[in-house]
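Bear in mind that the values in this text are calculations on the coordinates, not laboratory data. Quick caveat: nothing in here was measured; it's all calculated off a predicted structure. Cβ atoms are built from the backbone, for glycine too; each structure is taken alone.
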Structure I
Amino acid sequence: GSLLSVSKLQLPVHVKAFIPLCENMPSGSATKPGDVVTAMNGKTIQVDNTDAEGRLILADALCYSEQFNPSLILDMATLTGAIDVALGAGAAGVFTNSENMWNKLQKASVRSGDRVWRMPLFNHYTKKITECQLADLNNIGGSRSGGACTAAAFLKEFVNNKNWLHLDIAGVMSNSGDVAYLGKGMSGRPTRTVIEFINLMSKETKN
């Protein structure tokens with residue numbers, strides 16, 4: 001929806017979209033707890049939770065996107081149930097290494113009415129996923145605490161770009177009546193905010 005809108009609005013931006021996909025099926029060669037895999041950037045990952053597989057392919061997508069020298073990287077994923085526990089359907093969780101990008105996304109959110117909420121990327125969470133016996137990183141923290149934050153800290157290990165935004169949209173992915181203008185079911189949120197954010201960025205680039 002966001003890309004289609006950018007095209008129809010003819011916004012003067014160059015957008016590349018990457019959708020990492022894989023089949024997650026049980027078999028004799030399926031990933032087992034404790035297996036170690038190597039990411040595209042060479043970092044090794046101890047897979048202690050095989051259900052936290054989405055972040056593994058997202059990590060490689062982030063690495064791949066860096067090859068194009070983008071001015072910013074924005075990823076969206078229904079990454080963790082923890083963000084739903086923290087924020088519910090009230091807002092999408094946002095993790096970023098850029099105050100400027102956060103300010104623009106927040107402004108876009110106010111204009112669109114589809115809320116976002118900034119979450120912390122403290123070194124505290126990085127330590128949780130780097131305390132690992134067999135590899136550089138663990139794909140989960142040592143406990144359930146701060147699950148959305150440790151997941152974002154994991155992704156941060158695969159980003160060099162100074163303007164990175166990670167949107168954990170697990171809490172807003174469906175609508176059960178919380179948003180009056182949306183039908184029940186899959187919501188598409190926060191498409192409106194993303195479109196407005198790209199619009200703001202395009203105006204800045206144009207100027």
Structure II
Amino acid sequence: MLKQYLDSTVYTIHRLDRATSGVLLFGKQKEAAQAMNAAFAERRVEKTYLCVVRGYTEQEGVIDYPLKPIHDKKADPFADPDKPAKEAVSEYRRLGTVELPVPVGRYQTARYSLVEVRPKSGRKHQIRRHLKHIFHPLVGDTRYGDGKHNQLFRDRFGLERLLLMATGLVFEHPVSGARVELRSGVDAYCDGLFTEFGWAGLYPVD
């Protein structure tokens with residue numbers, strides 16, 4: 001679709017999980033795309049994500065937890081889940097919290113955190129798996145999340161998506177060497193929801 005719009009060859013550099021929204025990166029020149037792919041592989045690109053998770057996280061932290069490959073018949077049919085887990089590191093900081101007067105399970109209220117995550121590696125579903133590992137799964141995550149909290153958001157807020165957004169990429173331009181910053185704000189739905197939670201001003205807006 002993008003190739004047809006630009007009427008030229010387009011090289012995909014930065015991909016997102018299907019359920020994740022936000023910044024994508026493409027290249028029009030093969031050499032530049034190869035250089036950027038190398039930059040990602042060598043962890044010279046700073047990636048920033050925004051998500052909403054169950055519970056109150058620590059103010060900030062580092063999740064250093066190796067992850068095994070995930071077999072996906074469509075997206076990654078050659079991944080071998082029997083291979084050893086690979087290094088995976090994610091840094092995070094809590095931007096805001098909210099407590100809703102709604103009982104969920106054995107709790108009389110429901111608590112959530114707005115979290116900024118900077119993955120230092122690029123394993124499949126890394127942020128979703130890492131936040132689950134520290135018992136703060138993402139809201140709207142039907143694979144790794146908490147079904148009761150997902151249902152609460154569907155019923156009260158009409159949520160039909162994963163609350164995970166790629167909000168920034170920072171890297172050195174492969175030709176000029178200049179510092180490049182790409183930013184993406186949250187959409188109107190998330191802006192309205194986050195404002196209702198008292199988080200206005202804590203996140204970028206389109």
Structure III
Amino acid sequence: MEIKFLKIFSKNIEAQKEFYKNILEFSYELESNGFKIKTQENTLSFEKSEKEYYYHFAFLIPTGSIYKAIDFLENKNIFLLPYKGEKIIQFDSGRAIYFYDKDKNIVEFIERPLVNYPKSNSFSIDQVIKLNEIGLPHINPIKMANTLINKFGINPINRNSFRENFCWVGDHNGVIIVTEEGRNWLPTDRPGIINDFTICYQENGIEYNISFENNEVK
């Protein structure tokens with residue numbers, strides 16, 4: 001699964017502009033009702049909203065760059081969210097660091113050695129490869145995961161690993177993490193909330209555009 005475009009909503013659009021453009025220094029483009037940032041391979045759009053949301057999403061960074069990414073963030077006075085006292089969380093398929101943006105979205109930088117991209121022992125924001133994952137809290141994760149697979153063409157790495165409160169729908173290149181509404185997002189104790197967003201992705205050469213509104217997919 002390759003994510004091409006993701007649109008999320010922001011109640012603090014001016015603060016988010018400042019954060020992503022002037023603090024993180026992403027490539028940036030102003031839009032009529034918000035702005036968008038660009039990685040090497042895809043785009044994340046923020047649209048102004050009167051309703052308050054918060055999301056969890058992850059950016060893929062080069063394997064070997066995570067310590068320099070920590071330096072990059074801390075030099076900009078961005079506080080890393082620890083887990084059990086550690087800045088870096090180790091997974092079977094990689095390692096990650098987390099921080100908040102100005103909407104209190106839980107933003108993740110993750111290395112995935114199983115994905116075939118150049119390694120690096122340095123870090124700058126233009127080395128961010130792509131938006132790699134988006135969280136989707138839902139009242140019925142198994143049902144939503146099956147809909148994404150059967151109706152919207154996403155091929156999971158291991159469908160047998162699905163749990164009632166957590167389904168990893170996608171692969172190491174791109175994934176929608178479907179969790180039970182109210183389940184805490186790692187590494188915080190903040191429960192996931194139902195969010196609206198629009199995503200464009202490619203799977204097996206076919207491009208899909210879908211939107212999530214009020215916990216329904218369209």
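Here are a few things to note about the model shown:
- Given 1.09 for Cα Rg over 2.2 N^0.38 Å, calculated: source structure among I, II, III: II
- If distance in nm of label points 7 Å out along Cα→Cβ at positions 95 and 119 is computed and equals 1.2, the structure in I, II, III: III
- Taking distance in nm of label points 7 Å out along Cα→Cβ at positions 31 and 143 as the criterion, the top-ranked structure out of I, II, III is II, with the highest value.
- If Cα extents along the principal axes in Å, for residues 103-190 alone is computed and equals 41, 29, 19, the structure in I, II, III: III
- Test item: helix-only ellipticity at 222 nm (-39500 (n - 2.57) for each DSSP H run of 4 or more, over all residues; to 500) calculated as -6000, pick one of I, II, III: II
- Highest-scoring label, criterion being distance in nm of label points 7 Å out along Cα→Cβ at positions 47 and 183, among I, II, III: I
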